[in-house]
Structure P
Amino acid sequence: MDAISAECDRLYEVRDKALVVLSKLKPHTVQDATAMLSIGFRLNYCQDGEAWPFVREAHAFLTKAHCPDCGAAYAPVEPLPV
């Protein structure tokens, strides 16, 4: 049981280091932004609080990106009508 616990601790540390690196990446394409949202969703599903950097960066990109065909923003900055 101690070996399993030690391995879980090691994997958790590896995961934390990888998330620090990943959270500093900036999206450059819609695919990058949606990948960040997917990471954020998975983190939010597993553990609260760690998803925010991924969601924030993806949203920041999507508010500036536009559809190449029609020019519409992917994520408009204006509030949605209620």
Structure Q
Amino acid sequence: LLGEIISDTNEKRSLVIAQKICHYFIEETNAVLQKVSHMKDEEVALLNQLTLVETLWTEELKILQASAEILNSLQMPF
């Protein structure tokens, strides 16, 4: 039983750490997307490249948000 309690505690800690990491990357990705948006407004010549960069960062944001939702749902039963 002691091992089960320790394992449960470690799993809870791991989920909390994973959530913090995920939220950090979501914030970072949002900041980069804002920078790209400002650059697109100012640099018309780079519009195609910046649009590609924006698309890639947006995809990363979607993946991170989905990961955060999964982590949140995993933590609910605890």
Assuming -33000 is helix-only ellipticity at 222 nm (-39500 (n - 2.57) for each DSSP H run of 4 or more, over all residues; to 500) as calculated from a single structure, say which of P, Q it is. Q
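Comparing relative contact order in percent (Cα under 8 Å, 6 or more apart) across P, Q, which is largest?
Working: P: 21; Q: 44.
Largest value of relative contact order in percent (Cα under 8 Å, 6 or more apart): Q.
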Kindly point out which one of P, Q the value 17.6 was derived from, the read-out being mean count of other Cβ atoms within 10 Å over residues 34-41. P
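Using distance in nm of label points 7 Å out along Cα→Cβ at positions 10 and 66, single out the structure from P, Q with the greatest value.
Details: P: 5.2; Q: 2.9.
Biggest value here belongs to P.
A value of 65, 15, 14 was derived for Cα extents along the principal axes in Å; which structure in P, Q was it taken from? Provide the component values of the computation, followed by the final result.
Numbers: P: 58, 29, 16; Q: 65, 15, 14.
Source structure for this number: Q.
Since every read-out is calculated from the coordinates, none of them should be taken as a lab result. Remember, it's a predicted structure, so these values are computed and weren't measured experimentally. Cβ atoms are built from the backbone, for glycine too; each structure is taken alone.
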